[in-house]
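There are structures below to look over.
Laboratory data are not the source of any read-out in this text; all were calculated from the coordinates shown. For clarity, every value in this text was computed on a predicted model and none was experimentally measured.
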Structure 1
Amino acid sequence: MCQNCNDPTHVPDVADRSRRNLILAGAGLAAAPFLAAPATAADAQQPSPAPTPTGPFETRAYGAASKTSPVRPLSIKRRAVGPNDVLIDVHYCGICHSDIHQVRDEWYGIMTTQWPSVPGHEMTGVVRAVGANVTRFQVGNTCGVGCMVNSCGECANCKAGLEQHCLTPSKQVFTYNSPDPVLGGHTYGGWSEQIVVPEKFVLKVPRTVDQAAFAPLLCAGVTTFSPIRRWDIEAGTKVGVVGLGGLGHIAVKLAVSRGAEVTVFTTTPAKISEAKRLGAADAVLSTDAAAMQRLAGQLDILLVTIPQSYSVNPYLGVLRVAGTLVNIGNMMNLDDVNGAMLVFGRKNIGSSLIGGLAETQQTIDYCAARNIKPEIELIRPDQINEAMDRVKDKSVRYRFVIDLRAGRA
């Protein structure tokens, strides 16, 4: 069995065989120990990588200088690899709607954007180097990084595997637009060619899966799988998915995989048939009053993936008594919440924020075991601005993923 991906059919590359043979030892390197970085077999056709850095280093990234600026190539600084760190060559990174919110400063006052902004928190790539204390990864392993790159690790929430709800804000570090505790300034995300991350916040991605398609699982996947598990969505559950975009389409796949009966609500007529292709039992236009009335009181739970403020009342109407609306896409206000509809229907409004490290790993493993993967459009870095426009006009099917290697050519 391969210790890198737990795949009994996979034979490790020579590059994976011996960590001991690769450690750079010696007192002179104690402050920043590394592993050497031979290429993996999967990357044999790629251009030879630059030498592994031995201190803070510059890497190419893609970001914006202001909320009105286009995304352009730029150079950012990454910290030296410490003893507990992993240096990753980022191969793929998704474009999440929250990336657009932040690069356009649409969450001002909630998560005000710092400039320059380099988004990206759905990364897969290959380990280039590891610090001397790292035990879970070797050079050449495939891996992923999601929405967080550190937390206090000591509070009750962190110990419970809820690092996204760390109770020590000064030690909670999101992948981008958070204070950088090492270099100062703020963190930069995965729209970049390399990143340095503490080992604990690096996820294992099996080498055998589609690395580009699995990147969105690091945010969209766990964001939808977490509430599916928390609210016990399974065989016999009637679940509604509101919005069929990057989050919604994978929510449909995951809920169907657990035996749930799924109804999709969309504002795009063309997505009615697409929802059924993805496995939904039913799909309706949320603007169709007759269709909404037909579904009144029918559903146990709603997963609402709408990425901005929306009117809640129409969706409360399709819930059964004691049903729950779970908000997973909107960070702004919820509009038109009718207290009487909640009280007389004993209905609930819940929410969910990504997932902790263990739950993110479970999402990856669950999808790998069942061949569930997001549907993506793979783009070059020079197509990011066009892609962001297409996310906003709902024409993407269903998640853009940037091929960072295309920018190296």
Structure 2
Amino acid sequence: MTARTESSPAKPLRDDSIIGSPQRRWFLPLLVLSWFGSGIVVGSISGASLPKLLTLMDEASKEDNLALISAVGGVVIMIATPLFGRLSDRTTSRMGMRRPWSLGGALLGSVGCVVLALAGGVPQLVLGWIIVQIGYGAVSMVNHTLLADQVPARIRARVSAAVGVANAVSTIVATGIVASLPIDQRWLWFAVPGVLGLVTVLPLCFGFRDVVRTEKPEPLKLRDVLSTYWLNPLQYRDFAWAWASRFFMTMSILTISLFLFFLIMDTLGYSADEAGGVQTTALAMFMGGNIVATVIFGWLSDRLGKRKVIVWASGLCSGAGVCVLLFSGGMTSFLAGMLVIGFAQGAYVAVDVALMTEVLPSRADAGKDLGIVALAYQLPQIIGPVVGAGVISLAGGDYTGLFLFSMICSVLGGILIIPIRGVK
């Protein structure tokens, strides 16, 4: 394999070819399982374990502490993931280009879960979350790259739909698990997700045919490292528009999901003990809509060969769902809003992952470029908690501004996909 240079033409990943040998029949199920496992760990800790623990530690400062932990972890993962992708593209291990990163990431993430389980204060929680984010950032990078490397374009939306369902299921399963664990055994809130993540990610590490790079790459220079975090948006316009769309859609859902536990307590009037169960119900509604839309629109996108119309329509639909939350007067309307948002996000995710792989500039640098794609997920982890906590604080604890911000981001995420020319 040869690395792309700045002067070489960019070859998009829009055909049915894959890198290396054909995969065995169990590759796709194991890939979906790995996405599920990664979602279990990250989703349960960020969406349930940390909010629940921070509420019990210091209820008055729970939003600020969660924002701090999320923001620091987001900065670290934002720096690490693209670099992991660059290094993975250059890896010459006999184990392959991707396998060492997935295996090492899963093991490191488990260490982070142990640190969180033993943490006695916010500084230890920050450290543990950093380690988890780095470890499962590597796992996520490999999962995304395998989707581009090893999945033909003709079925990519359906596979994207499958991993979207896995993410949705992992969210509700993770939240339900944490809610069911004993209140006086807080270490289990982190240990159980860590174990589940490990046993669901490891099968893929040893169950796919990885590409072994035999050509030694040129020494990595400082310029190469810095270019890891940049693609010229004027040269790669389609990539830039798709990236911006994903950024705003992620920002939209993150501002709701990150503060969902607190939102249920402060707007619907539930206690900390009750909020976990209500959160599980709300996420079940989200997941129901998500799964239905993911299956339908993943199949429909591959069948029709169209991506854009589904993406922009899902952005508008997601904004409508947030509007329902804004004006909800009780549990029934609140759950209806979560259902609409889940449906919209499911349609978006089913198509967006496939679309992003089809606007990548080159297969040779797929790991690095997908690391830049990951920034569209990770930057909101930094900005979202700070903006969300700031909006809530300025409003004196009212969540109206947060809902409005989420609605605007949803609509922007939809319409920014329209200028793309290289994908229908």
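Assorted remarks:
- Entry that produces 34, 24, 18 once Cα extents along the principal axes in Å, for residues 121-176 alone is calculated, selected from 1, 2: 1
- Structure from which 30 was derived, relative contact order in percent (Cα under 8 Å, 6 or more apart), options 1, 2: 2
- Origin of the value -25500, where helix-only ellipticity at 222 nm (-39500 (n - 2.57) for each DSSP H run of 4 or more, over all residues; to 500) was derived from one of 1, 2: 2
- If you line up 1, 2 by Rg/Rh (Cα atoms, Kirkwood Rh), the top spot, with the largest value, goes to 1.
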